[in-house]
Structure P
Amino acid sequence: MLEDPVLTAAREQAAELGIRAVSRGCGAALRVIAAVSNAKAVVEVGTGTGVSGGWLLRGMRRDGVLTTIDYEAEHQRIARRVFSVAGNPPSRTRIITGRALDVLPRLADHAYDLVFVDHDPSEYGPVVTAAERLLRPGGTLALSDALAGGRVSDPTIRDAETVLLREAVKALRDSDAWVPALLPLGDGLLLAARAT
């Protein structure tokens, strides 16, 4: 999938900082998901340098607001610049510096159309729980790196991070509150619609 020069530059900055940005295919999928859901309010957990946020903003409604959370203020400064250079007015983004598990409880219940998580996989369980509260009925949760380089599907791999990620994926799959699907994009993009 082709990427415009703004996102390509953000991807290169991510690589320089040692951040793994979402793949181009994953970014394109996020854009489509935001577009087909007519997303006005989106939460992103893991700002990075603005690659995924840039894709999301391109798919969201023009009056939509992206709330993006990250504990790295320097990364967020880069993302803010990326969003601006892409032509997004400051009113389209709400950039919050802090730990996701501290910030998510302060966000409004059932107020969001899409929650995208590109964050520490060991925290996916509590973040999924928070997303269920944040999303409106029919809203979408998207988890990046759901395959963890093939570790999730290999039951012999038992390190703590993989086990926690595996449990989060299983909980989504087994819950009546979600309608999940795993897309083989990047390192696995797990989508789950909040049941209505």
Structure Q
Amino acid sequence: MIIRRTIGKEELSELPKAAFPGNIHIVDTPEEADKAARYLKRQPILGIDTETRPSFSKGHVHKVALLQVSTDDHCFLFRLNLIGLTLPVIKLLESPHITKVGLSLHDDFMMLRKRAPFEPRAYVELQEYVRPFGIQDMSLQKIYGILFNEKISKSQRLSNWEAENLTQPQQLYAATDAWACLNIYHKLEELKQTGDFIIEN
């Protein structure tokens, strides 16, 4: 595989869309959060991401509304604006036995800590992880485009993540972001083990 260092916006926009192919689970009660965390604790590796309601007034920042945690075929959307950061979820984020993969995790963790204190362990920051592969683009969209020749839609990014009900497009967008992180990690691990890649000049 030839790995490009960068990809242009126009080229990216013409790629086919990537979409999470698995089951999406909305988690909006503490009981469901406990059940979801029990399932996720049995997984060796997870993709994670967060969404926050956009603020259109200067100086006002909302707390994280959604935490997405994905396996290859199940993604759980924890509605933190309704249930907060519950203890089972905190334990999941703190577990040294489960690898958590994401992009801009430092920012995500900083925002999540505004809901409850915790100490994240065993996480992989993709912006650092892609460097040995020559990739210079640091956005999820561009990294995914380089590795998979597919684009991740950003159309729902500025939607209301605290809405009473999340729409189907919101759910798919949120799940795809967390799953894409996991997909990128799997791909890079495979390339690392086979050595079957060349970095484009």
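Just so it is clear, none of the values below were taken in a lab; they were calculated from the coordinates. Bear in mind that the values here come from a model prediction, so they are computed numbers and not experimental data. Cβ atoms are built from the backbone, for glycine too; each structure is taken alone.
Here are some notes:
- When FRET efficiency 1/(1 + (r/R0)^6) of positions 4 and 20 (r between Cβ atoms, R0 = 25 Å, to 0.05) is computed across structures P, Q, the figure 0.55 traces back to Q.
- Structure (P, Q) behind the derived value 2.7 of distance in nm of label points 7 Å out along Cα→Cβ at positions 84 and 100: P
- Entry that produces 1.00 once FRET efficiency 1/(1 + (r/R0)^6) of positions 44 and 60 (r between Cβ atoms, R0 = 41 Å, to 0.05) is calculated, selected from P, Q: P
- Structure from which 18 was derived, relative contact order in percent (Cα under 8 Å, 6 or more apart), options P, Q: P
- Rg and Dmax of the Cα atoms in Å from the coordinates reads 15.5, 48; which among P, Q: P
- When distance in nm of label points 7 Å out along Cα→Cβ at positions 52 and 148 is computed across structures P, Q, the figure 1.6 traces back to P.
- Computed over structures P, Q, mean count of other Cβ atoms within 10 Å over residues 28-35 reaches its largest value in P.
- Comparison of P, Q by mean count of other Cβ atoms within 10 Å over residues 116-123 - largest value held by: P
- For the set P, Q, ranking by distance in nm of label points 7 Å out along Cα→Cβ at positions 12 and 36 places P highest.
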